[in-house]
1. Tell me which structure, out of 1, 2, gives 2.7 once distance in nm of label points 7 Å out along Cα→Cβ at positions 508 and 708 is calculated.
2. Going by distance in nm of label points 7 Å out along Cα→Cβ at positions 284 and 660, which of structures 1, 2 comes out largest?
3. Suppose you compute helix-only ellipticity at 222 nm (-39500 (n - 2.57) for each DSSP H run of 4 or more, over all residues; to 500) for every structure in 1, 2: which one lands on -11000?
4. Given 5.1 as the derived value for distance in nm of label points 7 Å out along Cα→Cβ at positions 324 and 748, which of the supplied structures 1, 2 does it correspond to?
5. Taking Cα extents along the principal axes in Å, for residues 92-539 alone from the coordinates of each of 1, 2, which one would give 105, 71, 47?
6. If log10 I(q)/I(0) by the Debye sum over Cα atoms at q = 0.08, 0.10 Å⁻¹ computes to -0.69, -1.09, which of 1, 2 did it come from?
7. For relative contact order in percent (Cα under 8 Å, 6 or more apart), which of the structures 1, 2 scores highest?
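Just so it is clear, none of the values below were taken in a lab; they were calculated from the coordinates. Keep in mind it's a predicted model, so treat the numbers as computed, not measured. Cβ atoms are built from the backbone, for glycine too; each structure is taken alone.
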Structure 1
Amino acid sequence: MTVPLWLPMRARRRASLVSATLMAGTALVAPQKVSANTMQRDNSHIIVIGKPTSQTDPLTYLADSESYAKNGLITWEGNVRVWQGDHAMRADRVTYDRSTGILSAKGHVAVVEPDGSTTYADYVEFSHGMHDGIGSGIYIRMQDNAKLAGNGMRRTNGMLNDLTHAVYTACKICEKNPDLPPFWQFQAFDATQDVQHKRLEFDHAWLKILGLPVFYFPFFSMTDPSVKRQSGFLMPGISPHDRYLGTYFTLPYFWAIDEQQDLTVRGLVSTKTGPELTAQYRNRMNFGSVDVTGGVAYDTNNESRYTNTFGDNVGSSSEYGVQGYVFGRANFALDRNWQLGANINVASSANYMRDYRVPGYGQEILNSNLFLEGYGIGSYMRLDGQAYQGLNQGTIRNSDLPWALPRLTYAFQGQPDMFGGRLSVQTTDFNLYRKNGINDQRGEAAIQWDRPFHNKLGQQFLLTARLDSMVYHATRAYQQPTYYTNAGGNHLVGQVQPTIALKMSWPFLRGFAKGHGSQLLEPIAQIIAAPNTGNSQNRNIPNEDSLAYEFTDTTLFSLNRYLGTDRLDGGLRANVGIHQNWSWNGHAIDMLVGESFQEHIDHNRLPYSGLDHHLSDPVGRLRVSPNQYVDVTARGRFNPWTHQFDYGEGLISTGVPMFRLTGGYVFAPVTPYYYYATNFRESGPNAPYLVKTSEVTGGFSTHWRNYHASGFFRRSLSRKQFVANGGTIGYSNDCFGLDIMYIKQYTRIGGEQRNETILFNFTFKTIGTFGING
């Protein structure tokens, strides 16, 4: 036994005398002073300093008073504290029987365990140090506010604590009325705390909520709250009804392989189709990470033929039987500037993803890529390969989708030069392969020089000079998505377009609201000169990245209003606009209106581009946020010749922090998604393309104390049907959470529409989340 140096000399002598007695009675070994990771050898024991407490470690104590009896009983009283290794105990009264080696404590007993938890008791008896014993009135406080209590306890070898009539909870106890039951608790006939394996096991346990029994468990096992990762079965899942699975049950198993990698395996059995086995492997390394999820199932749902969006009869008879998927991503840092990564997403069929609720169902495509990415000072480079899989069978065919093998993107922006300008260079080069459609390769170089300056009047100028150059090699250009007539064989074509532009903005600024606000009035004018290239439509030039033309307030002053560079804006044009802004106390009103004047009118752009006349359709944007209760944003494009909007969208958010309403609307006279799906050169736009895009969305969210709720809907006014709707309602407190979610999607993939989904999620702190799907 060691003697604390802070004791008075007389107390030290008493402690030394008792120390000798204790050592003789319990055969304790006192280690010498050594480093934390060294070992000492005695004739019969090995003591590892810094490891869990051994029953042979010496005892150290402090007490207000002590007494000795002739029968060998030693009594310590008054704020008694006893230490053995990493164990520490406090009590009002402690007795030690030298003849039996039993240490007894009663009165406000508290034992601090090596894992940091604290055991409170009315009375305890220990033998072999603090490793074996019994106790009554047990209360164990663990991490995350978890609590385990029992009428009695038996401790074995310092590793197992067996409790009778046990109660476990992670909820707070009411301070005003501690006799009230916690929000939830496990009440068991007996329980075992396995300190070595960090497990809690309950026999004949009832889950009680607000004191009422809800569910009975003949046996229940869980991880100790102090453990964040441990191998074992996770919470099972059950669903009473599903359209494609029927009643199904899932049971996942988690394997903590080591500190950096783990594997989760989940089995699914259902009443309507075959079983499924999925697995997820994760590995977190110092230089990267790997995350792979895959599954295999025997799908017995055999769907019949159906009619797709274009009126074609399509079959899906091959999308059953043995099915599977693999979703994986990896990222590795080669050094401080370069990283290598991959994203692999492959599924055997969309119907399989629908039937077994595989994440990602509802998307049009699955995208996979392998990339090498680098960052430098003012530069960026990415070399990748891309592949796509279509999920909406009959609308998107895999044979029509491209493979990019490879694609190179590079961008560089230099420092200001001797003339005050800044040079930038960028390129996107690729090789695209299609089984059905045009195959092409592109080499590109785009060089741009920007020179900002201003004058004494406060006018801000930006002079831009740009040169775009592309060269293409293409085969089968008569197929989708270009549909060039009689364009068989090989084509080697190119385009070069120089562009020069001068943009001027003249901001006028003044204050208002006694200096707490500011007003900005900013006229903007721009002139752009470039050859009138006719947008490359009639020169057999492929089009891979410029399938959409966006003329809105966001692209009003852009040099090229296509999304890519296969099509370029040419000719002489001028753009004008007025920008105004009022800002005060974190609130703002911002607006922009403008138009474009064109010397050349090119009708090769997509219909409804807003640029069919020398004077374009006016475009505008308005954002109003006058206070914390209202936030409105709207933008659009108005055609003065037809007196209709060719494009418009708006968002509104209003309410108080406790309750918020949101709404939105988007309009376009066509559905541009379908334009290139058929040969538009021979038959013109197809029927799905000519359907208006007119959708309204709405939603709300609210929270009050421990309750929350939200809801949303999305409806197509032009098609007179909902696209999706749903909502959630829930309750949460310090130890429990309940969320009820409802979602209905009306999108059809493979001729079938997913039915409604109702999800119940029960979250118990320190235990996990239990879900029920419907």
Structure 2
Amino acid sequence: MKRSLTLLAVVIAVAAAGGGYWYVQGKQPQRDGEAAINGLQAPVSVRFDARGVPHLQAQNEQDLYRALGYVQAQDRLFQMEIMRRLARGELAEVLGEKLLPTDTLFRSLRIRDQAALMVQRQDRQSPAWQALQAYLDGINQWQASHPKPMEFDLLGITPRPFTAEDTLSIAGYLAYSFAAAFRTDPALTYIRDQLGPEYLKIFDLDWQPDGAVATPLAAADWRSLEQLARLSHEALGDAGIPQFEGSNAWAVAGSHTRSGRPLLAGDPHISFAVPAIWYEAELSAPGFNLYGYFQALNPFALLGHNRDFGWSLTMFQNDDVDLIAERTNLQNPEQVMVDGRWQSLEKTEQQIAVKDAQPASITLRRSPHGPIVNSVLGDTAGPTPIAMWWAFLETENPILEGFYQINRADTLDKMREAASKIQAPGLNLVWANARGDIGWWAAARLPIRPDGVNPAFILDGGSGQAAKPGFYPFSANPQQENPANGYIVSANYQPPGALPVPGYYNLADRGRQLDRLLRDPDIKWDTQNSQALQLDTSTDYGPRTLAPLLGTLRNVAQGDEEKELVEQLAAWRGDYPLDSTSATLFNQFLYELAFAALHDELGDTWFPVLISTRAIDAALPRLAGDPQSPWWNLRGSNEHTDRNAIVRLAWQRSLKHLRETFGKDPASWQWGKAHTLTHNHPLGVKKPLNLLFNVGPYAAPGTHEVPNNLSAKIGPAPWPVTYGPSTRRLIDFADAGAALTINPVGQSGVPFDRHYGDQAEDYIEGRYHKARMGVIPAQSTLRLMPR
């Protein structure tokens, strides 16, 4: 009997394994043979290269975009589904009640409403609109004729058609993911109004001693603003969706290259996830060819090149969001003061579907300044309505037409005209062509704000601070065309130009590191030495932050081992290879210094908010260099503390934590052990699904704000990498067909597909692949036929 039961168990296991095999195989992309599609006018050839990248050859643009939608859907349908749900506030329907705050936040941003207005404004006869419709039709045809992706089965997702509203909603998500105001403005306003103007010195900001808000915010308002900032920060991470963070891009004129033709480099910095953000494809039709990098549900490449021209992008980081504290009518709290008179708030009711629960009803309010965003917190919202003015909601923003034209812009004039159509989010477009031109345009619609208004703080809605008299013309935006120095660098720092543009800019260290090498007249650039520049893991940030503290560190170090560690830090060049121990020690010390100096003033609420902002990067070196800063004095302590005392405390805590985490021998504190990259799938947040869907971990070189910007949050070791180069691209226009590229994970988003994670190891080790164009050595060919 026992033997029979064992045999039965084996039979069941074998049957289950066999069923599982056929289940998985039924979900895999088709890369050879034939498939019939409605609407095609002629056959389309889709050749797949060794990385699974499709090279599409069509007889007309409509067929080309319909085929692109079809093949992208078979690789990335779940990514398309989850991104539209995030942008439209529909995640809780499939991921459960935990995502209800995220849905509520995105509903309050009015992205879906704005997407509907943008669709209404589209010219139905324009090539851009018709290309979008063909692309969406290709996606929907694939979805209707194939088994659902595995994730749909696990989450119980019922397929529904994709629409233009979905595409433009994702444009809103893109704009939101750039906006730092939700975290930065409340934190800086809290510091100004609750701690005092002297605490703002490390942020190098103007201040107003009486505060910008006529009626001071109540304690409940500060609590709700902290919750809003935290929700804004956590929303994308909880959904496992990539967030756009920063970028590098540069263009070098032929006078500075080995080939005598321009060279273009780019690596946008985006949160890591599975699948990766970019879908690579080469598109070819009569009169059109492009090797492009496509986002989910967008038929137009956001990055791309061919043999004639190419472009990359970085985040402009301009401040296109103002948070506004409304002044309410004591007799009627549903009225706010705008332009000297009381105006009623608009109210709408919506329901959010929630998995395994009743739908949630929410009330959305809007003032003439924009949506009220703190009401998403429900009963925990403070009494003061906080409105949001957002350029994405206040501009026509013909972004579809803009990128359609960018995909075809082979001259300076064409690129300048296309860039003017991108109004939100703000983007730096770095461009080059084979004729010898290079250019950069900061693309955004920049609002005119009243004199003296600093949008880094929450504004007073009852005064004229929140007024927007209009927008500057595109010609006033920062830009360069064929500069005399022969190169252009864009790395998210404050842009040069006559027009000062408020923004949440990254430190200049990364850009300076790139500029230092690019301006060297003895270097002739090519795709080989450019790889070393993209993979560089050093800047001046660490050494310049440590410099004013080394004297104190030498005094507080105890014993020969600690003194040697300090001397190693003093000699450290600020680089982050895998074997560095000084990098590990500095990163831990940086966190402990921030915590010891700032946490007693900011507490468990505002401290984590502040260290999640870009403002902290500039603040810590200034704090280290100012021994008189009030941050050094511990609040609530009977003893007066100074910089020396805080440095001693931070040093002792750093050593204690590293010894407990990595062992007592400092030689074991290697950066590669402390700093690792895992590509997380939205379903991989739950064990054991992480073993099925996630890719990694890998020991990761680089760090925050070095050229190889593999970034982790400021915090105690170990440090999981959260974002970094979402692709690395190098194009020499002497031979654009030999351009180099890499995907951080793989081309496919289908689990168990051979291209699901086949580039992850090459990526982390700094290897590149060729972005082949034209006639390629195809691994397989799929022919799409008219039905």
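1. 2
2. Working: 1: 2.9; 2: 6.1.
When distance in nm of label points 7 Å out along Cα→Cβ at positions 284 and 660 is calculated for 1, 2, structure 2 comes out on top.
3. Comparing all candidates, it corresponds to 2.
4. The read-out comes from structure 2.
5. For Cα extents along the principal axes in Å, for residues 92-539 alone, the value 105, 71, 47 is produced by structure 1.
6. 2
7. Details: 1: 5; 2: 19.
The structure with the largest value is 2.
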